[in-house]
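Scrolling down, you'll hit the structures one after another.
Derivation of every value follows stated rules applied to the coordinates shown; laboratory data play no part. Since this is a predicted model, take the numbers as computed values, not measurements. Cβ atoms are built from the backbone, for glycine too; each structure is taken alone.
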Structure P
Amino acid sequence: MDCIFCKIIAKVIPATVVYEDEQILAFKDVHPLTPVHILIIPKKHIKSINDLEETDEQLAGHMVVIAKKIAANLQASEKGYKLLFRVGEWGGQEINHIHLHLLGGCKLYEDIHCVN
């Protein structure tokens, strides 16, 4: 098991868990970019959005619904928040396990730019 997120799911690596069910684990990012920075991951190892199968459609939707609930629980939803999937190297994905970033707790601006 080389995947850091799989190790977190297996409780080999500790994390500050904010939500867990049979399909999803959500925890605080150890290097937060915003006051609220939660990573929402499926317990099923899927490398990236590009590796989703049609049978994973419910799981992907469940991740978004759980993100909404977590944002409300952490009081990040009233003024707004950002949900972000990074896909592949050029999309900025650093860990090869699908993860949804929930970012909030401050006013967020567009931060997308190309690097040569």
Structure Q
Amino acid sequence: MARVKRGNVHKNRRRRILKRAKGYYSSDSRLYASARDAVDHAMVYAYIGRKRKKRDFRRLWIIRINAACRLHQLSYSRFMAGLKAADIGLDRKVLAEIAVKDPETFEQLTVAAKDCLAA
């Protein structure tokens, strides 16, 4: 059987891992074995972080909407129920943006929500 030389493939695989490990502490950025472990660990955290980011932003939007609702004597849950009853289909991201950047429009939304809850 012929001998297989893996020069480029072998070198490129190692180079790719070491390139990703740039800036890591000590041997994690220089030695292939520890760099591979560090990069694998970092990739796991990156995956988890992408999922967490969605959660964190949703929480932030809810906090902002709730704070703006409280200024108009309305709780977050009642506000969202009122919007649903009024058939206003804005998502939390947009509502939070309106609450921060355009308080007058948000006040109109709270009035609409209150009207639908009262009816």
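Which structure, out of P, Q, was helix-only ellipticity at 222 nm (-39500 (n - 2.57) for each DSSP H run of 4 or more, over all residues; to 500) calculated from, if the result is -6000? Walk me through the numbers on the way to the answer.
Working: P: -6000; Q: -25500.
The value was obtained from structure P.
Looking at distance in nm of label points 7 Å out along Cα→Cβ at positions 15 and 31, point out which structure of P, Q has the largest value.
Details: P: 1.6; Q: 2.4.
Comparing P, Q by distance in nm of label points 7 Å out along Cα→Cβ at positions 15 and 31, the maximum is at Q.
Please compute distance in nm of label points 7 Å out along Cα→Cβ at positions 23 and 55 for structures P, Q and give me the label with the greatest value.
Numbers: P: 1.4; Q: 2.5.
Result for distance in nm of label points 7 Å out along Cα→Cβ at positions 23 and 55 over P, Q: largest is Q.
Still on this model: From which structure (P, Q) was Cα extents along the principal axes in Å calculated, if the value obtained is 84, 35, 20?
On the way: P: 39, 37, 29; Q: 84, 35, 20.
Structure of origin is Q.
I've got another one for you. Taking distance in nm of label points 7 Å out along Cα→Cβ at positions 39 and 63 from the coordinates of each of P, Q, which one would give 3.6?
On the way: P: 1.2; Q: 3.6.
It was calculated from structure Q.
Kindly point out which one of P, Q the value 28 was derived from, the read-out being relative contact order in percent (Cα under 8 Å, 6 or more apart). The partial results should precede the final answer.
Numbers: P: 28; Q: 19.
Structure of origin is P.
Given a computed value of 0.95 for FRET efficiency 1/(1 + (r/R0)^6) of positions 7 and 87 (r between Cβ atoms, R0 = 35 Å, to 0.05), which structure among P, Q does it belong to?
Numbers: P: 0.95; Q: 0.00.
It must be structure P, since only it matches.
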